[in-house]
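Take a look at these structures.
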Structure 1
Amino acid sequence: MLNMNYWLILIPLISAFIGWFTNWIAIKMLFHPREPKKILGITFHGIFPKRQRQFAEKLGKLVSTELLSFREIEEKIVDPKNIAKLMPFVERKIDLFLREKLSSVFPMLSMFIGESTINQLKTVFMKELEVIFPELIGSYMKNLESQLDLEKIVTEKVYGFSSDKMETILNQIMSKEFRFVEIIGGILGLIIGIFQVLITLMTS
């Protein structure tokens, strides 16, 4: 009777261990084995190493269509508020050009360009640049979009990751979630073990 009681106590503990262990194995099988291995005629291959190409392609498409858009970048850059933040810097450069660099290249001009003329020229330049900047940035972004294939770049980068690097990245992102899955496996195993003991006691 005493031995039976010991086994009843061990059942929940064993069930908890099995629940934790099976979930731990399942998480490890996301990344291992790195290369396909046959055991008893069954081929084992880690899910991420096996599906890395598909994962890279899906991520590339997601980044290029949902997460990063040239149009959204362009809209952000040419936003009047952002242009306004840029203009004081541009104005200082134009002022420096008109007061120092222009006169150093054309010394005779400095005799005819006074403070009033400099301010007038600066005002004209600034107004023109406020119109030119959005057009210039828009043209540049279109050229950049035609030259850069974001989907292809992301796909090739992710596909080029080693299995070790991929595992490290995902563990850094999801280590808490993986640990939670292991703990849940142990808790569910413990609960199942307790139910087994209760059923055993009720039917004995």
Structure 2
Amino acid sequence: MPAISHFFAYINRLRWIKRWSLMRNAIEEDVAVHSWEVATIAHALGVIHNQLNDDKIDANRLATAAIYHDATEVITGDMPTPVKYHSESMKAAYKGVERQAEQELLALVPEAMRSEFAQVLLEEQLPDVYRRLLKAADRLSALLKCRAELRAGNQEFEHAEKEITRRLKENAQPEVDYFIEVFAPGYELTLDHLLK
């Protein structure tokens, strides 16, 4: 019988870590909810990628990597983006902390399962196209959050919405353009309008 693992007990605690902690939120968001949304968006981006390109990827692996993309925050907490990217030295230091947290989480997985978990838990093990689409899914999730806050009358997110939009345009990707054109408009609708 394998030893007891606390891996999923840690992952389960992502629900207690609040995002956007430096900003007033009309709509609270925790890391678990965010991870689920990023996973659904990443899966869609993977499917879109496969429709648009000859080099096919595993959209399911991409979605699974997205589920775990912020798992390290159960150890590090959520570092607000403006702080994380405040300077090159801050960015490098935080990346080092994230990599260490990834290794600590992976060490909690039973040894017989580690190589499989490493393929979705360790960012360095993801091929470049997966990392690119995962980052895009994360940004799309943030953009949708900002737009929801603005619709709720919370102008606190106005600058963040503009900055995220700028970054998405700066790193233009056809998969992202497709998602924004086809899927994003539905996020603006009320339930009554969605049901019509």
Structure 3
Amino acid sequence: MLRAIPLLLLLAFGSWHARAQDKAEEAKTNIQQLKQSFILVRLQTNQKKIDLLKESGREKMAQQAASEQYQENRETILSFQKTFDFCPVYFFYAPHSEAIRKGELAGVVFDYDQNEVPLEKLTTRPFFTAEFSETEKLGISALVLMDQYMVPLEDPFPYYERKYVFFSLIKQSKARMAELYNTKLKNYYERHH
């Protein structure tokens, strides 16, 4: 019985080691694909909230909510435009998430100037998606990179950039997060290319 324990430990370690190697290879493949592809950043609309405010006769509050959402989306777009150059970045609105998952990008993807992106620029597969949200497993507020089906990538790939740093005492702007993430991706690419 005691002789079986080291064998079980050896088998468990071997299985864990093989999985870690698979994850490392997957991360290496992802960084190379990302460099040759593009990121689609999901922007929120808050349309349900705005519609509810309008229906309840709170027109001014609805206008304010729409204005705040517009400003937040504009900040997101400018954050990438000014700081991110690892690969092309385009945008889409959250209500088009299902179309994006299906790869139906025509007419729903736009650039920094909110012009529709020509379909010939969107043919690379796989592509990646991103948003400012919380990491799925860790619950950390961050800029999160996902695959084209909006499933977050995993370690060892650097799939997020934290919003709060230094023991959660310092809040980073979206521009700073995009800038730091751009640098992180470049460094990771250099190490694995």
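From 1, 2, 3, which structure was mean projected area of the Cα convex hull in nm² = 12.8 calculated on? So the calculation was done on 2.
Work out the source of -26000 here, i.e. which of 1, 2, 3 gives that when helix-only ellipticity at 222 nm (-39500 (n - 2.57) for each DSSP H run of 4 or more, over all residues; to 500) is computed. Derived from the structure labelled 1.
Each value in this text was obtained by applying a stated rule to the coordinates, not by laboratory testing. A quick note: this is a predicted structure, and the numbers were derived from the prediction, not measured.
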